[in-house]
Structure I
Amino acid sequence: MDLDNLEEIRKADPSDMLGLVEGLPQQCGKAAEIAAAFKLDKSYLGKGKISNILVTGLGGSAIGGDLVRTCLLNELKIPVIVNRFYHLPKFVRKKTLVVAVSYSGNTEETLSAYAEAKERKAKIVGLTTGGKLTEYCKADGIPFLQIPGGGSPRASLGYQAIGLMGILVKLGLVKDKTAEISESVEVLGSVRDEMKRSVPADKNPAKKLAMKLQGKIPVIYASQDLTDVAALRWKDQFNENSKAFAFNNVFPELNHNEIVGWEFPAHMLKDMVVVMIRDKKENPQVKKRFEITGNLLKGAASEVLEYHTRGKSIMARLYSIILLGDLTSVYLAFLNGADPTPVKRIEELKKQLA
């Protein structure tokens with residue numbers, strides 16, 4: 001597959017997943033408009049203060065919660081938890097804000113969690129394109145932010161993360177994010193323009209990385225509570241788009257266990273490429289850990305690579321590195337001879353569960 005042959009790309013990508021990924025800057029801008037028009041205010045929470053926020057969703061509908069949680073770690077004084085299960089933790093009660101996120105509106109785990117949140121009288125807001133979640137919200141008088149459909153959950157990170165952030169802004173839980181979103185759109189546009197399909201491989205960082213990863217297993221390392229959401233996103237996108245195995249872990253935790261595992265089986269380790277996601281706001285000790293670990297693994301892994309976030313705000317920095325991973329995953333799909341859009345095993349699993 002020639003990544004510079006636009007006709008080959010068109011044939012390899014009949015549903016235009018690459019176009020959806022390239023459209024992330026515009027999607028984020030549109031998401032901000034949709035969130036701004038959402039009719040919701042702090043009166044919905046009543047007189048009592050919210051003690052915690054729980055985002056419940058799965059897969060592409062959960063990663064937006066991870067992104068928002070990371071962006072708010074140094075702002076919110078109450079915890080934000082992302083729940084990926086049928087049931088809710090016992091602490092969820094009247095003073096919990098539950099945001100039920102399901103792109104399709106039919107995710108069974110999310111619908112189950114929604115029912116529990118309703119039973120426990122939590123404050124609920126929905127975020128979806130439609131489906132049963134919309135029906136439930138309408139029947140129960142629950143506000144919901146409706147986002148555009150027609151794509152796939154993993155290709156709607158702009159709608160889901162910025163939509164979720166917009167909900168929290170409307171409820172008066174966080175400050176206005178207009179500046180951060182505007183910067184994110186600008187930075188994303190810059191990244192996209194450097195790495196879109198028309199940019200040749202010798203000048204395109206995403207195409208170059210995809211070629212390095214062809215036939216290899218990516219192992220993505222990042223910093224806890226900073227770039228860990230990006231590492232998880234990269235792993236998930238390699239799984240779903242590239243149809244490839246990938247792993248992720250975080251500093252400093254991986255230095256207390258995983259680093260020792262880079263010995264056996266030696267023949268397999270040579271097929272692994274370590275990708276380190278770096279950020280200018282890393283803890284000084286974590287920065288040292290990145291550098292030392294990279295040197296220690298150079299003899300074990302096939303290659304050790306580093307990629308850096310760009311931008312000022314945490315939102316822009318995370319989106320910048322996420323887009324690099326998204327684009328790389330689609331280019332890698334083409335190199336693997338795979339259509340990036342279908343997720344056949346997930347669909348088969350759903351059929352057997354029904």
Structure II
Amino acid sequence: TWDDYYYDYYYNNDDHLISFVLFVHCSGIQSGTAGLAFSMALGLTGMTQWGVRQSAEVENQMTSVERIIEYSRLKPEASLKSDYKFPINWPQNGQVIFNHVYLTYDGSSAPVLKDLCFEIRGGEKIGIVGRTGAGKSSILAALFRMVEIDGKITIDDVNCRDIGLHELRSKMSIIPQEPVAFIGSLRKNLDPFDDRNDEEIWDALEKVQLKNVVNEMSGKLEYQLSEGGGNLSVGQRQLICLARALLRRNKILVLDEATANVDHHTDFLIQKTIRNNFGDCTVITIAHRLNTIIDSDRILVLDAGRVAQFDTPYNLLQDSHGIFYNLIQQTGPQMAEKLRSMAVATKR
């Protein structure tokens with residue numbers, strides 16, 4: 001570091017100065033005294049360098065202390081389990097109702113979601129769109145209880161606040177924008193709780209068109225993934241997350257801009273797999289690309305944390321002053337025309 005360089009330069013000059021003084025005044029100084037003075041000067045240089053290095057190390061390690069302090073100030077989440085007795089096969093329909101929901105993040109005085117009210121019918125395919133900061137991802141934070149809300153969210157008439165976090169989150173599948181993979185075998189990444197047999201796992205891989213890829217891997221299902229799945233491509237990791245959702249067989253599937261970082265082929269494959277295998281499930285999709293949600297049953301348009309529009313794609317495009325219409329227009333003439341054609345095809 002520059003500090004090391006500076007102190008080396010400074011104390012080397014001191015050593016030279018001491019040597020010069022000893023040489024000039026050698027007649028009045030005993031040889032033993034001169035040697036002691038010079039050796040002490042050299043030792044002082046080494047001790048100073050050590051002190052500088054230790055102070056730099058303390059500064060580096062203080063980041064760990066800052067993290068510990070930050071974690072210690074986090075509010076504890078609700079309990080993982082509760083005494084509430086919900087139906088064994090809950091949820092059966094996948095109906096989701098937001099009833100006057102407000103959400104405020106810690107450190108902020110203004111709510112991100114404001115008096116949010118809407119209903120998603122069981123089995124519906126819902127797209128969520130809006131400008132940056134509209135509150136799209138905050139809906140997922142509220143649904144998974146990553147942040148506690150004011151108001152009420154029910155799934156199949158069960159208040160989400162009444163059940164434990166593990167019970168709630170295990171009943172929904174999510175495919176995030178950044179695919180999650182863990183160190184360990186491919187099998188453990190697909191089925192971490194050993195709920196499925198090999199035949200079911202291979203069937204899920206075939207549905208996401210990864211069966212041939214896995215067959216060519218050393219160890220196949222026992223193939224070892226590195227940290228974060230770094231030895232797989234982003235598209236492959238996203239498809240593994242999709243296969244994991246297939247194996248979970250939950251009634252509610254949430255996609256948080258899941259195709260934002262993948263190529264168009266993988267995007268098409270994910271959308272095709274969802275249409276073919278999640279037909280009876282409720283699918284909630286936060287969209288980066290409008291073409292991924294244009295064929296949804298209905299589209300929820302958010303604006304500043306409120307519901308601005310909620311209707312079928314075709315009906316939304318009939319409002320030339322609406323936010324959704326403007327979002328379509330901003331994609332460019334060719335893409336806008338293509339999206340309008342796709343919306344017309346979904347007209348019911």
Structure III
Amino acid sequence: MARALLAAACLVAVARGIAPRAAPRASATIAPAAWPAWMPADISLVTERAALDLARSIQTADVRVDDWIAHGPVRTAFYRTPAGAGGAGAPLLLLHGFDSSCLEWRRLIPLLEASGRTVVAPCVLGWGFTERGAVRDFSAAAKLAHLAAFCEQVVGEPVSVVGTSLGAAYAAQLAIRHERLAPRLCLVDPQVLVDGTGPMASLPRPLAELGVNVLGSRWLRGVANRLSYRAPETFATADAMEVGRLPVGCDGWLDANVGYMLSGGIAVSADLGALAERDVLLVWGRDDGIVPPADNAPRLSALLPRARLEYVDECGHVPHLEQPAVLARLLAAF
């Protein structure tokens with residue numbers, strides 16, 4: 001989906017030009033003073049209680065990375081189950097999708113914690129609410145190195161990593177390259193068989209900037225919102241779109257996504273064979289129209305012969321938002 005959205009955004013930019021970003025709609029839902037400085041002002045447009053509760057619980061930690069990634073530690077935003085509230089077993093490290101945030105897990109986290117699991121949900125480098133200003137490199141390699149550093153410095157113990165959509169590609173790479181940190185892997189509606197950003201990596205920077213600006217528009221986010229669900233009339237609300245679009249208001253959002261696009265994105269398909277002897281949980285919304293299981297599940301299962309494939313009925317691309325109770329049950333014993 002990430003590659004398709006970027007391509008669509010670039011085409012729209014060429015066809016229409018780019019309009020000025022619309023001013024935020026006025027709202028008195030939450031007073032600005034209630035939020036830290038790094039939280040975008042458009043949080044005032046969000047009304048979903050689960051999103052607001054999780055947003056209030058986001059922490060930050062300065063994660064040390066190599067100089068080629070950033071000039072100094074990166075202030076990393078994440079949610080973590082409060083000390084003493086989690087149960088036994090490895091923490092679940094939840095990795096969100098393309099240009100999203102840890103708020104993507106807002107409906108799943110309470111259910112996982114109720115089942116006794118400890119959850120850690122970071123905002124991936126260049127996305128979500130993690131700092132961008134100190135960052136030099138937003139490539140896939142930088143994102144993966146930052147995730148590994150986060151696991152070592154903040155989590156401090158091995159995790160069971162769960163990635164959704166494009167986040168599944170980073171979850172897979174973390175499990176492949178850092179098995180000590182992430183010995184167990186779950187891929188949810190994974191975008192792992194189509195590599196990189198394709199021809200967009202060679203766009204002139206001005207055109208890339210136009211395309212990314214369109215990517216941040218409410219119009220295109222609304223399209224993506226509707227495509228994500230089996231029942232868009234129920235779930236693809238304006239509020240859900242605003243939650244997903246929050247990172248657009250973060251400082252450095254444009255440069256981070258342009259940098260990612262021009263870096264070529266992430267390519268993991270050729271590495272999946274390294275997981276052939278690992279126990280992997282695959283979860284797929286049966287009606288996913290973005291990464292259709294009919295096309296992708298058999299191919300991925302052939303590459304991962306020890307994987308267990310579970311379908312979620314009456315569900316599109318985002319089981320954690322459309323059928324969180326089903327996904328929570330699957331992950332409870334993972």
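Structural remarks
- Among I, II, III, structure where P(r) over Cα pairs in 10 Å bins from 0, in percent, for residues 70-205 alone as derived comes to 11, 35, 32, 15, 6, 1: I
- Taking mean projected area of the Cα convex hull in nm² as the criterion, the top structure among I, II, III is II, with the largest value.
Every read-out reported here was derived from the displayed coordinates using simple, explicitly stated rules and does not represent laboratory data. As the structure is a computational prediction, the values presented were derived from the model and not from experiment.
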